[in-house]
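K.L.:
Okay, got some structures for you below.
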Structure I
Amino acid sequence: MLKGGIELVLEAMRRHAGSADMQESRCEALANLANGNAENQGKIGAQGGIELVFEAMRRHAGSAKLQELGCEALANLAWVNTENQGKIGAQGGIELLLEAMRRHAGSADVQK
């Protein structure tokens with residue numbers, strides 16, 4: 001990804017908070033950027049990415065696809081990154097993930 005790509009993804013999430021489609025594609029982008037990349041995990045966590053994923057999941061709680069991608073983004077951000085793990089736990093992330101699973105009990109993608 002081009003330099004500044006993480007910042008562009010996060011800015012798009014801030015600007016288009018009301019669009020479930022935009023949030024879905026940006027959560028997917030964050031999940032991909034964080035997947036197995038410790039440097040990107042740290043950058044995303046430090047620049048407010050975790051909070052933006054939380055906000056998207058709360059705002060669009062009825063969207064199973066967004067919940068799936070938000071959970072994936074959070075899982076990848078937390079993978080072997082203790083700072084992000086702490087942020088997610090301290091800011092109610094566990095409860096948010098459980099709520100997504102309860103709300104979308106019929107969605108195999110959310111449940112995984």
Structure II
Amino acid sequence: MSEVLTTWALVLGVLLPPVIAVVQRPSWSNRLRSVVTVLICTAVGGMTAWLSGDLSLPGHSVEEILGAIAVVIVAAQTAHRNFWKTTGISDVIEQATSPASAARYDE
């Protein structure tokens with residue numbers, strides 16, 4: 001995986017948790033929240049690999065896409081746990097963009 005692709009995947013992963021917080025709802029189960037997070041990270045990682053132009057070499061497409069997806073997922077989870085959640089920013093965004101009557105439901 002190229003340095004440019006890795007850097008973009010890392011930066012986007014770190015900045016992705018507030019976007020994920022806009023989509024998620026407090027009333028969703030932890031399982032659904034995890035699935036939505038992985039789907040968003042997969043889309044961002046795939047688009048990052050595609051837009052970086054690293055998919056033009058034959059035989060490298062799958063490795064580049066999977067590598068970018070992995071970097072985005074790890075960066076997003078690490079940034080969420082160590083910054084966005086700790087500071088409360090992601091919770092504030094989630095509450096502000098959710099219906100007022102939504103209550104948290106855990107499975």
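Here, each number is a calculation from the coordinates, and none is a lab measurement. Since this is a predicted model, take the numbers as computed values, not measurements. Cβ atoms are built from the backbone, for glycine too; each structure is taken alone.
K.L.:
Please state which of the structures I, II yields 30, 13, 10 when semi-axes √(5λ) of the Cα gyration tensor in Å is computed from it.
P.N.:
On the way: I: 20, 16, 12; II: 30, 13, 10.
Label of the source structure: II.
K.L.:
Also: Supply the structure label, taken from I, II, corresponding to relative contact order in percent (Cα under 8 Å, 6 or more apart) with the calculated value 26. All intermediate terms of the calculation are to be shown ahead of the outcome.
P.N.:
Working: I: 26; II: 47.
The read-out was computed on structure I.
K.L.:
Kindly point out which one of I, II the value 1.2 was derived from, the read-out being distance in nm of label points 7 Å out along Cα→Cβ at positions 5 and 61. Show your work: numbers first, answer last.
P.N.:
On the way: I: 3.4; II: 1.2.
So the calculation was done on II.
K.L.:
Assign the value 1.00, calculated as FRET efficiency 1/(1 + (r/R0)^6) of positions 21 and 53 (r between Cβ atoms, R0 = 30 Å, to 0.05), to the correct structure from I, II.
P.N.:
Numbers: I: 1.00; II: 0.50.
Answer by label: I.
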